[in-house]
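**Q** Several structures are given next for inspection.
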Structure I
């Protein structure tokens, strides 16, 4: 019965692939398709939501609408997806184009108008059908490198317009003409003891297993001997014939004695599912080594809907006098599959390598509320903050909160509260709760009421009250004071050493003008427009404010000739 249910769940996913139109959407670029990132790829705190199309390592390529529709949303952000256009199509889907350098035509005109209407660079607009209609193949933008992009490329998504679920573009026919004959690559296979009494290969710690290639093209791992519950994890990547870099795998399925044990396939998911990537991987190992081991088991069941598992949640408990065979199949979208088999036996041999010692006075129960207090500090973890139970390191020393470390992932916000009895009301206005990482201090939006400071955060680590009385720095890259200027743009470098920059605004002859911010270089840029300039003398002012209200004003006077 368990096997039948598992198969029904997987088959329903496979059948759903046939429901998507295969020839409705066209590629958004007019160059051969190469991917620097694919759908479902494991990223920091999220699964990748679409395709990253390579743009020949440069900006400036024309971006085209994948199908007819209308521009339904535009978002301009200094982080995340940067400059992004959303097009809603009459067939019930929405396509997304991100990290753009700029839009073109009517879309760009609308964006500029909105910047000046809102008097802000970071804006988000929702449009109605008919405001900006789009034809299939219409040129809508220029590719870029804005937001959190780590290099020039086009991020592209397809979403269900009603549910906002993201869908693998391969399901819409983007696999047509895309060559991939290579099997996924397995670069690591781990076995985990899952209880405090479990030993595996005489160890109470995770073990890296050796495996070798067999004549039939599959892999055979060294035998695992254990007593108590164990689980497996893999490091896996995929390569195609044209992109020349590794990407994520499409599906992973494990079997115990031929019956499905644990598996997942990247077809579709919601944004609410994104952070569960930290439950799927061995998060502690990732933070220490940057290796993403995909776990093929759960300790506590978590709500990632595309994972299909047996009643044991992928855990395996070897039985006396009963050998078992564990098999893992890793596949790409084109069906290329790598297989590794692991013999498993019961063993009661004494421990040689004990578990890592845990020194802690506190313990977290993941499915219960937890609150910890010491001196003037309180920390509240709501039920469900963490995926699994664990021993928590908690202390307050020299006014610093030591809250474990970032090797344990939090799924939802928890609250840190600090009571201050030392500083005046005026001094508290310039204070916030910051996270310490070496010499770096990260700002957190801090709620203040009388002497109580509180923040909602998702990262364990060191925290303390931080005072910021230093104003931001603002410097012009090419001084224009008292000069006749013919350049088309002016640039400033802006920075803040503590709480970080909250806002930046420029004024030309007393009127607000648009400055675009690049978070990679901390530069703001204004492109001059003759309609905003005066013949002869012009006054330019830039005001930068940090997150606790310190501000810096830069003023300069220059001259401009408008005569052609």
Structure II
């Protein structure tokens, strides 16, 4: 049985409202038919207004006052298709006039729903139906956003609301007619994730196991009463697993009052095959796009003969920018679970790319090897100020993202044009390596902040491992190992304190007289003249290089 899919222009504002309007978005005022296509999704920042693509869909995250909304609508002029603000919003005469004069529609976004989730759904829905891949060839596959159209088609055939979810109960698409459904379904759509208490009950009942074992729809009885009499009772469902061969990709959930008839079960069974194709294509397209973007970004960062074309295809301009290098500190389970680590790196990279794109519409990021590189265009400004702003943006990202891999970000030097991107990349790599070593004690750093540490790491690379320790330091360390003393630490503390015994003794929590005795003993054992500056420099370098080599990324 064929499932009809309506061909709709995915980039239109009308399409967005058709798919999300009944649950998430409402029209406050303005003409939603004016814009032929959505050029991109941008977050409004009153302190640092981003560049807008043509017909942008602007998310007014912090806009509440009607007069402020009207001023932003007027300022957006003909550049934006619509402004989205948090509900409830009732348009006054000034806002209506501003929307009519500017041509910018005003939409309200349901309370309780996540702006991040809305941005993700809008990005999916507003991708052009005839999107070209990065090589300029038209894709013949149906795009992932059409899962919404498939959900609507299934709902029409079964005369019931439908959701499509992945293996982790994350919402991928939903049909219309969701407004009068039970609380769990509404929370699922608002949060793009099935509520935890609902999934826990389903797991305890063995529902997921039953769905994944069967290739036919499974009837799921209603949940136990929640005890909240103000909420409507939970409704029963029918669910079927979505499979690609032996792999479970997710499930289709349909709100029904009773088990499906044989005919309706057949419809849902056939629909699961179509949904499986969409999900496989979606995953393949995403992986292909990641690879292509990584190749283009690598070429752009080389600043070679192929860089101008790669930069053009990435949508960048010849403008000032900063390169950021996101990498992770080795986790305890990284080598035992490489697949999980690779998945987590991809997740971090995708989140990194979205964060940078929210700051600047031409920003781009991709995973190259084990490092996610980002190019962040910045307005021409003082070099120090530009790097500081990039560091603040990186810090904000790490504060919002959670990961067991402990991500760190190195900020490269300010690049005045594309020819300087290679130097900025090298600087970002050097800074991120210092951060991984743990010597900086922070998750974000500019190269200028950690330049000495970077030089020491590079010096450690040049010294053969068998040459450390040697001479004075080797003799002191051998004595410590034999006699269970800490003369090497005493010597380093004194050198780090530039010979200030009081400071060095305090760092080791011992009395200055005790420290002086240990220092004399270290000089005797190591046979070092502490008045010789060359001998002091040699010992200090050896001790620091040994410390760097014992760090996670010490070389």
Structure III
């Protein structure tokens, strides 16, 4: 007697092989039969000719805090994700000393757009300090989908150096202590080590996140643990002194893969074009080195308020804004000198990609002016007889900084995005699920790929796209038992209708702790999601009790 049988589906197994009609038999959380499945089952799902595929693997999420209060990890499973990797960019919540918790929460507030009030209420008394304790808490807590966790550089530095982590390089003794903690994390089951040198990553009080103060030698020593243990992957968000040449050296020295965030169209990456970076990636691959750029099929569409102007913070004129209080921000936005400098910077004195993005800004909401909603900032600024920058600042000031604006930061030209997705040396990532919750929603990345790039644009076959969402990210990250449908493998499965699959419009809800808001997107065409043999979603609704026993597993080191 099978526990679950899925009948009449088009089985697309995640390997890229052509799909075939058949059934799937599941027993004790594993696939025990594929194709012609005989025998009865406790439960049967009629797939109605729809696609039966491995559950999607999302390698770039930031659910590290949210998982504590949201064991369902919404909204990722809505869109077919059955495995998520957390702790990317080095932003995590462990190890954290009790007296540093406020610093970590304020860092996450600024760099990842998380509400401090939601974090305080959602995390409660935490219940962990070290990284191994954090993993134990997650395993005991239980989750709807499988999770794996990076050891993050930012909490690591704060743990060892305190607030000085945001001010200086570490001493040899401090680096040695951080190395010991990375070793401890890897032994406990971290999937790897993650860091960031991105200039956009600014933490509390306008300070750079701790990892940005690390020397290259420090990063090499900490990443060196992966080589010594002969396991794990380095994930890094690039910066001026941490890019392909540095990744090449780390990959050579450690023998371990490196994945970097992110190769996007419409952005300037160091001193080369996207094609030049791809060519160097191909050359390194030919030499046996895995230095893998992450790409995304979606435009990075940020919705911001000027009380948290994340997308403008890298602009030099915003330096005084980064650590300013709410009232200080309003004073700066009204200051004629600041406004002149902002206007000058956005009028041809900034990188072309950013200026083009700003020109495409949409007004999402200006309280008291519903007639402006969904109009371009350029159009309304012209109506007001103002430059776009002045209109942006005045609308914000007139609404006590409550006005919202939507701006495509990168990847908005699909003609430029297509070759990045087609490149065999890249991997799909950067959903950022769990981060920037009130500013963007890209957790719907899998259904967007299937709806837009497969059905509408016909750039990829279903088999290619499923591989891009399953076995490819699993193999890059060393997640050895997920990403394909095969007998003996864990039964992580998504059933979807290729004629309707996609993601709905982004909408704002207030369902986080402390009444904090976030953006969500409903999924279309997802019939069912199965994790380790248990149906967790069916027909657009949860099929398990969010407060009961859940089937997801903590994948220590990328495996159950």
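**Q** For distance in nm of label points 7 Å out along Cα→Cβ at positions 220 and 492, which structure out of I, II, III has the highest calculated value?
**A** I
**Q** The value 31.0 for mean projected area of the Cα convex hull in nm² was derived from one model only; which of I, II, III is it?
**A** Derived from the structure labelled I.
**Q** Check the numbers for distance in nm of label points 7 Å out along Cα→Cβ at positions 60 and 444 across I, II, III and tell me which is largest.
**A** For this comparison of distance in nm of label points 7 Å out along Cα→Cβ at positions 60 and 444, the top structure is I.
**Q** If helix-only ellipticity at 222 nm (-39500 (n - 2.57) for each DSSP H run of 4 or more, over all residues; to 500) is computed to be -9000, which of I, II, III is the source?
**A** Label of the originating structure: III.
Computed from the coordinates by the stated procedures, all read-outs in this text should not be read as laboratory data. Treat the numbers as computed from the prediction; the structure is a model and nothing was measured. Cβ atoms are built from the backbone, for glycine too; each structure is taken alone.
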